[in-house]
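Just so you know, all these numbers are worked out from the coordinates, no wet-lab data involved. All figures in this text were calculated on a predicted structure; none of them were measured in a lab. Cβ atoms are built from the backbone, for glycine too; each structure is taken alone.
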Structure I
Amino acid sequence: MKTVDICVIGGGPAGLAAAEAAQSAGATVLVADQMPTLGRKFLMAGKSGLNLTKDEPLEGFWGHVNGSAVLDPALSAFGPDHVKTWAEALDQPVFTGSSGRVFPRAMKASPLLRAWISRLSGAGVSMRTRWRWVGWQGRALRFDAPDGPQLVQADAAVLALGGASWARLGSDGNWAGILEGTAPFEPSNVGLKVPWSEPMARHIGTPVKGVRVSAGKQSFLGEFVISKSGVEGGAIYGISSELRSGGMVEIDLLPDLSLDEVITRLKRPQGKASLANHLRKTLRLTGVKAALLREGGALPERAEDLATRIKRVNLLTQGPQALDEAISTVGGVRLDDVNKDLMLRHRPGVFCAGEMLDWDAPTGGYLITTCLATGFHAGRAAAAYAGISA
C-alpha cells in the first residue's frame with residue numbers, strides 16, 4: 001500500500017491544478033489517471049487553438065458560469081488574470097484576441113502541458129498512468145492497474161474525473177456508479193440536429209460567419225458550421241443548453257444591420273434582376289446564408305416581411321448530438337452535495353473539482369478557467385484538511 005498526504009484522481013487540468021496547489025502547500029502528492037498519458041482531453045481542446053480564458057472583469061465572467069454561486073470562492077481566487085500569470089510562469093506567453101479570448105502564443109496545448117507536468121514532477125509530485133479508480137477498500141483508495149490492484153492510503157483525496165463526453169480520451173463518466181446521488185449527465189456545448197432539406201446538401205461543411213443565433217435566454221454573435229446532421233460550432237454551443245429537448249433557433253443573418261436598414265435596401269429598384277441577384281446586390285446575401293433563408297419555405301414578397309425573415313430565420317432543431325460528441329457535459333456531483341471547499345458532504349476528506357461537478361459554461365475560455373479554478377481551490381482545501389499549510 002502506498003501512503004501519501006494527498007491523492008489526486010484524474011490528470012486533466014483540474015487534477016493537475018489540485019496537485020500543484022497541494023504540493024505548493026507542502027503535501028506529498030500522487031496523481032493517478034486511467035489513461036496512458038495525462039491531459040488527453042486538454043490536448044484535444046487545444047488542437048485548433050487553446051483558448052485558456054476570457055479577458056473580462058470577473059463579474060462578467062461569473063455571469064457565464066451556471067453554478068457560480070457555489071464556485072465563487074474558487075473563481076475569485078483564480079480568475080482570468082490569474083490564468084494568464086500562471087501560463088506565463090510556465091514560459092508560455094499569452095495574447096488576447098479581438099474577441100477578448102486569451103491564447104498561448106504557441107496556440108497549442110502540448111507545450112504548456114509538457115512544461116506543467118515537468119514542473120510538477122520536478123517538485124516531487126508522483127504520477128501513475130493506467131490506474132483506474134474503482135472505489136474504496138476500507139479507507140484506502142483502490143485502483144485497477146497493469147500490475148494488479150493498487151491501494152493508496154491518503155489523508156485527503158481530490159477527485160477530478162471529468163464529465164461523460166469524449167470517452168476515448170478518458171472522460172467516460174463511469175465513476176458516477178461509485179458515488180452516491182449524482183445527477184444524470186447531459187450534453188453541453190454540443191452540435192444540434194437539424195433535418196435539412198435536399199438543397200442544403202451542397203453546403204455541408206460550409207461555415208456560416210457573422211451571424212447572431214438565439215434560443216431562450218441565450219444569444220451569441222459568431223459563426224457555426226453546417227454538418228450533415230445539423231449545425232455545430234461556437235455560436236451553436238453557446239445556446240445548446242437551451243435546446244436539450246429540441247426547439248427553435250433564431251438566426252439573424254445580418255446582425256450588423258437594423259431591420260429598418262434591411263427594409264430600405266430591399267426596397268431599392270429591383271428591375272429585371274431575380275430575387276437572388278437582388279439579395280446579392282443589396283445585402284450581399286449569397287451562398288449558405290441565402291440557402292438558410294430559403295430553408296424556412298417560400299420567401300415573402302413584401303420587403304418588410306422578407307427583412308423580418310432575414311433578421312430572424314427560424315431553424316427547427318431536434319435536440320443535441322450524442323453525449324459523447326459534446327465538448328462538455330452537465331450532471332455529475334450535485335453542487336449542493338459539496339461544501340464551500342468542494343468537499344463531499346457525505347464523505348469527509350474527499351474533494352471534487354472540474355467537469356465532474358454539476359456546473360455549466362460556454363466555450364470561449366470559461367470551461368478551462370473554471371476547471372483550473374476548482375482544481376486549485378480543491379487542492380488547497382485538501383491540503384488544509386490534511387493539516388498541511390504553506
Structure II
Amino acid sequence: MQSFADAGVRPHTLAALAALGITEPVPVQAQAIPLLLQGRDVVIEAPTGSGKTLAFLVPMVERLPRRGAGPRALIVTPTRELALQVEKVLRSLASDLRSAVLYGGVGYATQRLALKSGVDVVVGTPGRILDLVTQGRLSLSRVEYLVLDEADEMLDAGFAPAVERLLGLTYEPQTVLASATMPTWVTTMIEKHTHDHEEVRVVTEKEADLEHGLLRVAREHKLQTLSRVLHRHGGSAIVFGRTKHGVSKLNGHLRQLGHNSVELQGNLSQAIRDRAMASFRAGRSQVLVATNVAARGIDVDNVGLVVNFELPDSAHWLTHRVGRTARMGVAGRALTFVTPEDELNWIKLSRQGAPKIRELDTKRFLDEGSWQYQEHRPAPPPRSTATAATGARRYRGRRWSSGNRSGR
C-alpha cells in the first residue's frame with residue numbers, strides 16, 4: 001500500500017486526512033489498514049508515536065458508515081486521557097459516525113444523554129463502560145468492531161476481569177489489539193480473543209531519534225539534580241514518578257524551585273487533570289510530573305525530554321514512558337536516574353528486557369550539560385541483598401557520591 005487510496009479509502013476520508021496534513025501512510029498504517037478493511041482481526045505492535053491510532057480508526061470509519069441502532073464500534077483504553085485523545089482523532093476524520101466518550105471521575109448525566117441520543121462509536125475506560133451497561137444505558141450486543149488500545153495493559157491483571165466481561169457482552173466482532181509492547185504472556189489472551197488474526201509488527205529507527213542516558217546520582221541529590229537538568233533543558237519535559245503521593249510531593253518541590261510544572265496522577269479530579277494536560281499541551285506549563293497514567297498513548301507534541309526520576313515496576317513501562325519523546329521522526333532525549341538503593345531494581349528491569357542504556361559522565365553532564373558517556377561497562381550484579389545494601393555505594397572503584405556533589 002503506497003497511498004491510502006490504494007487500499008480503497010474513500011475520497012471523503014482522504015480529504016479529512018489531507019486537512020490534517022497526512023497524505024501518505026506510515027509503515028504501521030500501510031500494513032494494518034488493508035488487513036482491517038478486509039475484515040481481519042489484527043494484532044498491532046508498533047512503537048509509541050508510530051501512527052497506530054489512525055491505523056485502526058481509518059478502517060473503522062470506512063467499514064462502519066452510520067446506519068441503524070448502535071453502538072457498532074467499541075474502543076477500550078486504560079486511561080481517561082487516552083480515551084479523550086482517541087475520540088478527538090476520530091472526530092478529526094470528519095465522518096458521520098456519532099461518538100461518546102465514557103470514563104469515570106465525572107458525573108453520569110452528560111454521558112447518559114449522549115447514549116440516549118444514539119451513538120455509533122463508544123470510546124472509554126472499562127469501569128465506566130461496565131457501569132453504564134449495568135445501569136441499562138448501554139448495550140454492546142451490536143458491536144461489530146472492537147479495539148483494545150494499549151492491549152497488553154488491558155489484558156493484564158488490573159484490567160483483565162472488567163475487559164473479559166466487556167468482551168463477553170459482544171458477539172464475534174472484528175477485533176484489533178494495539179500496543180507498543182506485546183509481552184509473551186499476552187499470546188494466550190490474543191488466541192482467546194481473536195480469530196485467525198494477522199500480526200503487524202513495525203520496528204522504527206527510534207534509536208536514531210532518541211538519546212537515552214543513565215544518570216547515577218545519590219538519593220539525597222536527586223531533587224537538586226533534576227532541577228538543574230530541567231533548568232538547563234528549558235523546554236517541554238515529562239518527569240515520571242512511581243506513586244500518586246510521590247508525584248504530588250515532587251511537583252510541589254519543583255514549583256518551589258521555580259519550575260512551571262503541573263502534575264497528572266489518579267487522585268486528581270477529572271477537571272484538574274484536564275486543566276493540567278491543556279496547560280502542558282499549550283506550553284503554559286513546561287514540566288508535567290506524572291505517574292504511569294501519562295506513559296501510555298498520551299500524544300503531546302514536542303516533548304524534548306523524559307526523565308525517569310523513579311524507576312518503573314517493569315521494563316515495558318520503561319518503554320512506554322520513554323516513548324513520550326522522539327515521536328514521529330522528531331529527536332528527543334531521555335534520562336533515567338539510578339541511585340544506590342535502585343541497583344537491585346535496575347538489575348531486575350535489565351533482566352526483564354529493559355534497553356541497554358549508556359551511563360553518562362555525571363560530573364560533566366551536571367557541570368557542562370555534556371552527553372559524554374562513561375567508557376567502562378556497568379558493574380556486575382551484587383551477590384546478595386546485603387551486598388547491595390552495604391557495597392553498592394562503590395561502583396567500579398569510585399564512590400557513588402563522587403561527581404554528584406555539584407547537584408546539591
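From which structure (I, II) was helix-only ellipticity at 222 nm (-39500 (n - 2.57) for each DSSP H run of 4 or more, over all residues; to 500) calculated, if the value obtained is -8500? For helix-only ellipticity at 222 nm (-39500 (n - 2.57) for each DSSP H run of 4 or more, over all residues; to 500), the value -8500 is produced by structure I.
Can you say which of I, II returns 1.00 when Cα Rg over 2.2 N^0.38 Å, for residues 11-170 alone is computed? Computing Cα Rg over 2.2 N^0.38 Å, for residues 11-170 alone on every structure in I, II gives 1.00 only for II. Suppose Rg/Rh (Cα atoms, Kirkwood Rh) works out to 1.06; of I, II, which structure was it derived from? The correct label is I. Here distance in nm of label points 7 Å out along Cα→Cβ at positions 123 and 363 has been calculated and equals 3.0, so which of I, II was it run on? It must be structure I, since only it matches.
Among candidates I, II, the computation of relative contact order in percent (Cα under 8 Å, 6 or more apart) that gave 26 used structure I.
So if we calculate mean count of other Cβ atoms within 10 Å over residues 3-10 for every structure here (I, II), which label has the highest result?
Working: I: 25.8; II: 15.9.
Largest value of mean count of other Cβ atoms within 10 Å over residues 3-10: I.
When mean count of other Cβ atoms within 10 Å over residues 187-194 is calculated for each of structures I, II, structure I comes out greatest.
Have a look at I, II and say which one yields 0.65 for FRET efficiency 1/(1 + (r/R0)^6) of positions 203 and 323 (r between Cβ atoms, R0 = 30 Å, to 0.05), as calculated. The read-out was computed on structure I.
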